[in-house]
Structure formats: structure tokens, C-alpha cells
Structure I
Amino acid sequence: MSFTRTFVRGLLCASVAIPAAAMAQAASNSAPDPAAETFGAGEIVVTAQRRAERLQDIPATISALDADALAKSGVLDITNVAPRVPGFYAGGFGASRPQLYIRGIGTRQFDPGSESSVGVFVDESYLGRTGAVLGALKDIERVEVLKGPQGTLYGRNTIGGAINVLTKAPTDELSAEFEGTYGNYDYIDVFGAISGPIAGDVLKARAALWHSKRDGYVTNLTTGNRPQGLDNWGGRLRFEINPSDNVKIDLIGEIMRDKGRSFQGESIGNVLDPTNTLLGNANDGQQTLSDNPYKQYYTTDPAFDRNIDSFTGKVDIDLGGASFVSVTSYRKMKYTDDRDFDNTSNDVIRQITAERSKQFTQEFRLVSDPNGSLSLGGLVDWIVGVYYYHDKSFHSDTFDFGPDSIVGEGGVDVTFGNYKTTSTAVFGQATFHITPTLDLTLGGRYTEDRKRAQLGGTTTDALPLVPANFLVDNPKVKFTSFDPKITLSYRPNRDLNLYATYSQGFKSGGYQYTPLTATQAGLIFQPEEIDAYEVGVKSVWGGGLARVNAAAFYYDYKNLQVSTVVQLPDGSTPSLITNAGTSEIKGAELEVSLEPVKGLTFNAAYAYTDAKYDRYLGPPTAAFPSGADFGGTRMVRAPKHSLNLSGEYVLPIGDESDVTFRADYSYISKFYHEPGEGQLAYGTTIPLTVEDGYGLLNARITYNMGGFYASVWGRNITDKLYRRTILALPGQVINLYGEPQTYGITIGYKY
């Protein structure tokens, strides 16, 4: 009998075992409510290891931003979190194509045939499709960033790290909050939430609604319109049900509608010809150019439309000695993204991307009570569980050629794929308290992924991109992995934690993105693997006046999945994903928090990352028939140095009022958007893919009086010009710039 069949039967048996009242509904936190924990003033409590624990007690590198920190930092989505977590880089092409990298490990693949290297979880639900990752961070309790592979306790594909987002739970007493913001670019943001008991302690609820709208900071000089804007609205309804003292049920439903967050940039060609355009004709040199990066000429305005509906349910049953936890999730997403692909005044290519997906996940786990009989008198804390994931997706890209292309007006190429992914896993972790100060943690996860894909393409022009119609029904593939973890932690006292850990990580293989031929459609890339070593220290000084955490790590990273757009000897330009070889990543990180006097806090965090390809032979090209050798060069999107500094001072001006002054500065050193370290030997576009180091400064002043508050804020207040990412095509580079200076005022009230 196959593992999958056994697992599914186990799911059914476990489902029957759940009491009827609990089976009909589900919840959100297996561990006790962190808000109810009293670990001491200034302590940070997280649930990163599926329990409520002090951040300082966890033998791992974790950065956490609570609701207050998120609000004061002006965080809108996960890309705004990254500058506040050294070693974490976030870029991307609009809302549907994020690029998340932690300690140099990330991905540029966006289609359902591949996986993300950094897992994103919302209320313990894994976001399997990258197109759903960059949603609005509204009514959020906490964001936790875990660095390194997290295979033992987390769902899928966390080879680089995990981002754990927790929404706000219903409150014991009636509460409400309302907020409105107005800023430049006609930015309008309204938010409201109400929470409290409906039937005493048995039923509580929380409802939140929001709408954000802003004109784009990019102007299309052809039409006068402003793409790259924001138009997002959504809502979340959450219930907490306590039918008895030992059963807790959470139900979370959310909808989100998003328009306008497509992307357009500045085409800069290559070092030999700044007007060169992929598949452009002799009119390349006749472009209408602009020297303002934020004001460009495009043939058409981009259009983006995304709908996301999700449900998460969690049941937590206290069995006496252990808790049984069930987490069920269903997510549905669809989006279309229509843009001027060549990003020039010439009418060369228009690309229309469409994707739709349905995802279901189910996790059952048994969590020991530290004070219960199954912990053997407090000698061992353990978690065991099973996990199931199913995703069915369709993705297509339509390339509509204009009169300035080599194909000519009326040519249309389409690539598409139907994908099905099923993943099953069993996992467990146990922490043995060898002595009152020495802990040994052993964990492991066995994963089995099964995938199928039908990939095809159609053409009207018999020229690249798609030279001929094709349809390939790929056979089902299976990828398996066992990923262990071992950690030794020494805590001589409450304020000092020394640890060393070893873990393995796994990222599933898959299918090609936008294959142009039947041969390319049949190319399957294999899984990535990593061996990760880390040592660290967490410490508190002066009775809580200072917190100093440090870590050093080493990764042996194998079978890297690398995505590049290449021009093959036959003239085609596919985006090929290959297992490029191996790399070595090592580095160190330091985080310091100080509160020298009441009301004055300073935070500093620094990361050093040395990430290089040991062996990386790129796909064959016209210039390199045998493949370009990138061995010894730095990995992409892995700045050697990253730094974050922040300071806050609260000035009391009355019994119930104060003024808070806050500033934060983030810096990353030079890095590379494409492999090759900017060397011309690797191609005429490579020198244009170097990103010089840059820093971003944000500031906020807030007046608080009781529940009322008003803030004046600015982001990127020095108006630093930087590239959020680039699109590197054969012979053409397109710059996608980050947000310029933005500023505004926010007024709100909390009851």
C-alpha cells in the first residue's frame, strides 16, 4: 500500500475521531494565546514553533514585528517587512510576482509548476501560490520571520525560511478601532475593526474592513495615466467558539480584491544599444525616450485584477496531557495581469498573464502539555502530526505582437499549463530537558510530493516565441525527502541562551515556466537540498534594558533551481529552469535592542552574508554553446551587508497624552539581480544588472490622547532612487523602480 493511500486513510480515521461539534469548525492557534502570557515587561512572545514561547527561549534566528511595530513602521505588505529584517530581501514584479530571499536563498519562479523557497503562512495556512503572497497586511497581530530551513514543523518548501503572519483574534471585551490616511499620489486608506463577545465566553467575534487606493508613481506619457498604483479592498471575519472548557474553535474567513498593482518600468536595452528591444524590428532606434525613470512612454496602460477568497478553521482540544489540533484551509485565487511587455513607446509585445487556483490543506497534530503526564514529568516536550496539501491551477501567458515586432502586427503566441500538486507529510519534534539548563531537540519530516502538468502552446506566426502548436501531457512525477533537525541549547539562566543546530531542507522539483516548444515542456527540474548549520546566543542585560542576539551560519546548498530567460541557438527565447549546481553560503547576524531610560528605545540589526556559486553552468546560449560558467561568482539578490537602525522616543505631555517620535533607516550593500557580478563576459546586459548599495529613511511623529491618535509620516523621505527588481531579457534590461518619497497623515481612534 502506498504512503499516500495510507496517509489519506489516516486522515479519514482522524476526522471521525474528532468530536462532532469540533469537526464542524476549526481554529487558529494551537498554543495558548500569547497576549495572555506574562513573561515579563518588554518580552516578545511568538508561536513560531507551534507553542507560545518567549522569543529569547527559542534556539533559532527569528525576527518578530508586533501590531504596534507594524503600525509605526508603516508596513503595507511583506515587501515592507524585509528592510526591517537584515538578511531578508523582497522585490518583485507587481503584486503577483514576488521575489523573497532570506540569506541569499529565494526564487524568481512564479508559475504553479514550481515552488517558493520562502514559505508564507497566514494563521498557520500555507500560501501555495506566489500570486497570493503580497496581500494587504491589515488587522495583523504579529509577523514572524524565521531564517533557514523550517522543514520539521512547517508545511512545504521552507528551504530558505518562513514568514508567519498572525491576524488579530477576537477580544474578551468590546473593542473597536478606526483609522483614515491621506497622502501624496492621492493616497487614501480607510480601516475599521470591531471585536468582542457575542455570547459571553462561548462565542466571540472580530470583523475588519479596509480599502486602500493610490495613484501610481509611474506616469505613462503616451496616455497621461499613472500605472503602478494601488486599489485594494478586503475584509476578514473571525469567530472564536468555546463550547466547553477543553475545546476551542477558530473560524476565519477573508476576501480580498486588488486592482492596479501591475508593473511597468524603464527599458535601457544593453551596453551596446540602449534602445534594443527583445524581438523588436528596425524601429528600435526610433523610440520616444524619457530621462525620467518614473515618466515613460508605453503603448498601453497596464491592468491588474486579482480576487482571493480564503477560509481557515482550527480546532484545539485539550485531551489532558496533550492537545489535539486540526488546521483546515481552503483558498481560491484568480488574477489577470495585462502590460506592455517591451516597456517602450514602440508597439512590440503586449503580455497578458492569467492564473487561477484552488488550494486545500489539512494538518492534524498532537502537542504535549509541558505540565502534563505525557511530558514524563516535564522531561520532554513533543509535537507529532500529519499534513496534506492539494493544489489545482491553470496558468497562461498570451503574447500579442505589434507592428514594431519582427513578427508583425496580428501575431499571437500563447503558452499555458494545467497543474496538479498533492503533497503529504508526517512530522515530529521532541525537546528533551536533559538537565535544568541543557535541552536536546530532535525532529524530522518525511514529505512526498506528486505532480502532474499538461503544458501547451499555440501560435499564429510560426516564429519565436512559439514556432509551432504543441501539447505535452507530462507523466506524473514523485519527489520524496526526509529532513531531520537536531538542536542543542544551553540556558544557564533566564537571560542567556546558547545554541547550536543542524537541519536539512528540501524544495520540490517541477515543470518549466512558459515553455516555447514540446521539448522544453518535457524538461523536469529536480529538487533542491540544503544542509544548514547555525550557532547562536540570545541574551538579556541589565534586567531587560538591553537585548543582544547573535548567530553565525553555514549552508551547503545543492541542485539550485535557477530561472533565466535565454536565447538558444535556434533563436527561441524561453524562460528555462535548470538545476544549476551547488553553492556555499555563510554569514553572521547581530540584533541589539536598548531601552536606556523609560520611553527611549534603540534597535540595531546587522547581517553579513557571503553567498557564492560553487558550481553553476548556465543554459547553452548563442554566445556560450556549452553554457556560461558562473562558478565563484556571488549569488543573486544576496547583498553582503544589510543594516537596520531605528529609534523611538515617547514624550509625555499630559496625564493621558504623549508625542512619539520615531525614525528607521535600512541599508543594503551592492548586489546583483543576475548572475555574473556585472561582468561583460557573461553578456551585454549583465553590466546593467548591478544594484549599487542604497539606504531608505522613514520617519513618523504621532500624537496620542487616550484612544485618539494622529500621525504625520514619511517613507523614503530622502527620495532615494533604487530598483525594486529588473527584468533581464536577451539583449534588453527593464528597470522596475521602488517607491519614491511618500508622505501623509493618519488619524485614528481605538476604543
Structure II
Amino acid sequence: MMRKFLLISLMFYAMNSFAGIVVDNPEQLRKAVQKAKPGDTIVLKNGTWKDAALNLDGKGTAQKPIVIMAESPGGMLLTGSSYLQLAGEYLTVKNLHFNQGFTPKRAVISFRADSKNLANHCRVTGVVIENYSQPERFKTDTWVIFYGKYNRIDHSTFVDKLNSGPVIIVELDDERSQQNYHRIDSNYFNGRPRFGSNGAETIRVGVSRYSLSPSRTTISHNFFERCNGEVEIISIKSGENTVSFNTFFESEGGMVLRHGSNNTVESNFFNGNNKPFTGGVRIINPGHKVFNNVFYQLKGKQFRAPLSIMNGVPNSLINRYYQVKDVRVEKNTFVDCTPFLFGAGKDAERTLSPQEVAFKNNLVLSKDSCIYENLNDDNGIKITDNGLIEGANTRSKTVGNAATGFHKIKPKYLRIKGHELPYDAKYGADLKQLSFIEAKNTGAVWFQPAVKTTARKAKSFQLSSAQSENFNQLIQQALSGDTIVLMDTGYYKMKEPIQINKTLVIMAAKNLPKRPTLVNASFNSLPSFLTIENGGRLTVKNIAFKGTLESFGGVDAGIKSSESPMNQSYYLNVAGCEFYDFNESSQSGIACAKGTLADTLIVSNSIFHHLSGTGINLSSEKDDKGIYNAEFVNITNCLFTNLLGSAINVYRGGNDESTLGPFVSIDYCSFNEVENREQGAVVKLIGVQQAKITNSSFLNSGQGGRSIQFQEYRTDHILVDYCNFYNSGKIESFYNNAAGPHIYHDEPGSVKMASASNDQQALGAKF
């Protein structure tokens, strides 16, 4: 990010870089801080400090803090297992850069040295943390943890945390860290990929155990860009905090008042930019104030709605849901958003409706079919004197009539930071006083993200079956974006898995009479033919995978994600391939390893046949904590025939509500003689939150139980439609609402089926 004053800033630091004590290793630094007097400056010599343990304990004063700073901004790089711990009072740490490593501690930056020595009135500013995630995605750490009181982190940049744990935590685990008045301001948070599990917040303030205690932390003037880790971008789990003047841009999830009371959400800009799943504010617990915010083009629903007010639990445990009471939602502006949800999460446990909630003087411009949905409709939410822009919809889904409490108005429009926003003196946010924070005004002023360049144009490499022993060498030689072409239809004899850690295409040459075939030519069992490693993005076209060859060893899967630690999601696209002769019940055509996540898995025009195990197995996460192995699964025009096990198995156990997926689409597929064992299931979609099975045919399959098995929750979206089940098992779901109106049980080729096909083309795979 360029700054107009960047050159001036660098000149200033250059002139003052040697004004203090210069140190060039952690031990010198520790001693210098111990001996430092108020007002001293300690300069960290430029260079790379690897595995540096920076333990700083000193005492400055409010007027004369002890300053610890890089010789030049960002010139001192902390790598490996480096970390920073602060204790004492009035220390200021400036312009450090953490990169190419991960912390061995609980935090990269901690405002305490240990449980006895905390930091108070300390500040960390101008810091960058990037490329600093644990290699294993479920190894938990945090980049910044606050303890003590009156500490601050500001004008810092945090880029793409990939492993479990929030980017920033405010702890309240003893009285010395409660009522703390910490400040988190003017920072830039760029990216938090979907994590596929709970525990991927960007900021968390408190935990449920201490949520009845005030924190009084201020989170202000930050920019959150595409922070998509889970449903909670900011998770407030304490009382009397203020979240104000922040911008949330294209971030999936919302600002969640999860535990604690009397919090304030003021003057924020929630800009969804019409992206799916972008949310605003979710409210739980009593006494909150939400006012003067702008909610713009947010498209989330349920817990990700632009405004979501939840039902509570009677006699709630501290870690569940206290009833919403005495809450004010006033003078906010909503522009082109999905409907609000009042009574979110209502179920057999969460039965206490919100009470004494004032929703007034808000301004709404809605193009949706309704403004809000109230699952309770008991007048616990008082909707009074709100402005509705003339021409917008005025319906409430709950009552089916014009929503009360809204008055049609003709507002003015103001152009603010490139957005035309409605403005009215009485209704909605005070746009004339509201300054939307921009990315360029946040983060470390000196930081320039590295620009990735392509080393060369993508190349294509040819490989014959006679050159099979060169396969791995060719993969290592290839660069990201290259293509490996298998030139003939012979056996490509593998003695070890091919490891994919870059973007590659492996494909058959065009116009071959049949597919090139990968086989195991070693006497040892192989975990897979192709193993996707961390950072791998693989496309495979028109290749056959044969699991058994004469007296050689078996293969656990044709394609599988790595058992080695991974912190990045992977991509797999399989087109026109064949998987067969995997003859053990534990083997699969395509499989995943525990702890790995595919952001996208696409399988099209492929055949799975004569398998003793599973065709596509995405069920390695069995801890029942809401974790799953693939975000988007699209299976199109595939044939599964003669499988002893299931054709497709996708598993997400537990009732955690922090994630969106998996999203599963199965279209134009055929299942013939698949999983006919007692109580089996041809397609198992356990806990899948979004699933659609259409235009598919089940023939002589699932006869011992189920053709399709769901175990869904109330808010999951599942559908089976335009499918034929001939001599096959049932569709099973918990709420028994998965089947659409176009379900058939007819012999393929019958007159009735031909008539049905006129509506929705031919059911099943088309080869």
C-alpha cells in the first residue's frame, strides 16, 4: 500500500535510526531493555533474526516510554520460531516484520512474559505478520494476545492466518486483565481463508468463562478484507466493549456479540459488495447498542444475516445463549441487503425470544422479497418509526402483510467513498459525520506486499509409459502451471506416489483409443498414485487408475490428500478418468486425509467401477466438532457401478454452527449395483449443510438400506429431485424433507420414464 508520506517517513527513520542503543541479537536486546531508563530508544540492527526469542521487560513512563524499534522500518526480519513477549510498563515496539516461520509459543506477540509478569500501558505499532502459520492447520496459536491493562496494537498488518486460532485474542483470565481498556486500532486484516471448522475468528475478546466481566476493549478504525475463516469475524465474549469506525469488506460472517452484555457497535461500514454469505451484526445477551452503522449489499442469511437477533436458552449455561433483552438498534442504514432475522437459531433448545428490543429510526432500501423475518412474532422486538425508501418492498415474511413500523420516505443521496448512499436527517446513519475507514489508511505504513511473478510461461512435458521411472523427476522439474502429457495407452508403472505441491495438469494425449493407466509396480502398498501436498492444485484428465496389478502391492487410493501437515486448502479437478480394481474395503478411488481441506473438488465424466471400498471418500474427520474435508464438491455426469461400498461419502459431524459447508452438488450421475449390504447407503451426506442431488439414476443399489442418507440440521438446505430409484433403497433424512416432487421408481427405458425425461432431459450419466 502506497502512502503519500512514505518517503518522508523513511527519511525520518533514517535520520534517527542510530539515536539510541544499537543491538544485534536477542540477548543484547533483553539486557538493554532491563537497563533502559524512561525515554531511551533501543535500535534493532537490520538483518534477519532467526529463531529470536524477544523477551522484553522494562519500565518507562507515560511521558517517556522506552522505545524498541527496527533500524529501518521492516528492515529487521524475524523468521523461524521468533516471537515477542512484553512485560512491564510503557514499552513501545515499532516496525518489526515476522515472516517465513511460526511461533513455538501460544502467541507470536504476547503482552506478558509469563503468568506473573504482565504488560500494562504498552504499545506495538507498525508490525507486519505474514506467512507465519503453523504447518499443521489444527495446531492452534494466536498472532497477538493481550493481557494486563491499557495496551495497544495499531497500524499493523496481518495477512492470511491459515491455522487454527484467532489472529488477536484479548484475555480476561484474572482480575489483572479485566476492565482492561485495551485498544486495537488502525490495523489492516487481509484474508482469512475458509477454515472448515470453528476457531478461525479474526478477533476474539474474552471467553465464555469470564464473559460476565467487563473488558472495555476498543476495536476501531480497522479494515477487514475478505476475512472468511468462520461465521464470527469479531467475536465479543465479554462486556462493555466498543466496536466502532471499522470497515468490513467482502468478509463472510459478521460482528458477533456472542457473550457478555452492554457492548456498543457504532459507526461501522459493513460492505458485502454483493458477495454471498457476507454478514453484519449478530446479537445475543442483554444491554447492547447498535447504532449509526451502514450495512451495504450484504447477502448472508441465518447467522450471517445483515442483522441477526438470536433466541436464548432458558436457564442457559454460561457458554450457551443468554436471552436478548434491553437492546437498542437505532439510526442504522441498510442498503440492498438480504432480510434481517429476528429469533435466529430458534429450535427446541433456544426458545426464549428477544424482549424489550427497540428497532427504530433505521433507514432501509431493500430489493428483497421482504424486509425481515421474525420467527417469534410476539412483539418482543418493537419496530417503530423507521424509514423505508419509496419503491422498496414493504413485506414481512412473518405476517405476510405490510411490515409495521416503517414510513415511506424520499431521501437524499450522498456519494461517500465511491458509494451512492441514501441519507435522511431523521432516519438512518448520520453520513455527514461518518468517515468510512479505507485500507490505505490502515496497517504498517512501510509495508509493500511482495508481487508474485511467473518464472516463465507454462510448458508442456511429454511422458511415455516406457519412461515411467522419470515421472517423479518430471514433476519436480515442472513449475506451477505446467502440464504433463501421458503419450500412450500403456501401463505407467509407479513405485512411489507422485507428490503434487504446485498447480499442475496431468492429462492423456488427445485422440488416444483408451486411457493411459497408472499401476503399482512395487511389492509394497502405496498410499496413492497421486498425493496432493500443501499448496497443491491438481487437474487430471482422461487417466485410468488401476488399484491392483497381478502380484504387486495394492494402492489405498487413486488420488489422495497428504498425510503430512497441511495448512493450505487444496484444489482437485478430475475429468474423464477411470478408477477400478481397488480390492480392499479401506481403499477408495479418491480420498482425503484427516486434517486436510479441499476448497474445491470437481469430478466429471468419470467412471468408478469394481471397487471394494468407496468411490469418493471425504469422511476422515470423525471428531464430531463440525470439521469436514471439502468445502465445494461438484460431481457431474459420473458412473458408479459394481461397488461393494458407498459411491460418495461426505462427513461433517457435530452441531457446530460456525461454518458454511460442505456444499455438495451431484448432477447427472448413475449408480448401478452399489452398496447393497445391510443398512448401507449409496450416497452418504452426513452433516452436509448444502446438498443438491438432481437428474440422477439409482439402479439395483442400496437394497440393504438407503440410496441416499442425510443427517441434516434444521437450517441445512438439502434437495433430491428429478431422480429415479429403480429396485433401490430409500432416501433417508432426519426431517424427512429432502425429496422434491420429481422422484421416480420406474424401470429405465419405460414409457413413464421417457415422459419424465422430456421435462428434465435423460436422468443419469451421459457417456
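Just so you know, all these numbers are worked out from the coordinates, no wet-lab data involved. Worth saying up front: this structure is predicted, and the values here are computed from it rather than measured. Cβ atoms are built from the backbone, for glycine too; each structure is taken alone.
Miscellaneous remarks
- If relative contact order in percent (Cα under 8 Å, 6 or more apart) is computed and equals 11, the structure in I, II: I
- Here distance in nm of label points 7 Å out along Cα→Cβ at positions 79 and 671 was derived from just one of the structures I, II, and that gives 5.1; the source is II.
- A value of 6, 17, 12, 9, 7, 6, 7, 6, 8, 7, 6, 6, 3, 1 for P(r) over Cα pairs in 5 Å bins from 0, in percent, for residues 647-686 alone, calculated from one of I, II, originates in structure I.
- Comparison of I, II by Cα Rg over 2.2 N^0.38 Å - largest value held by: II
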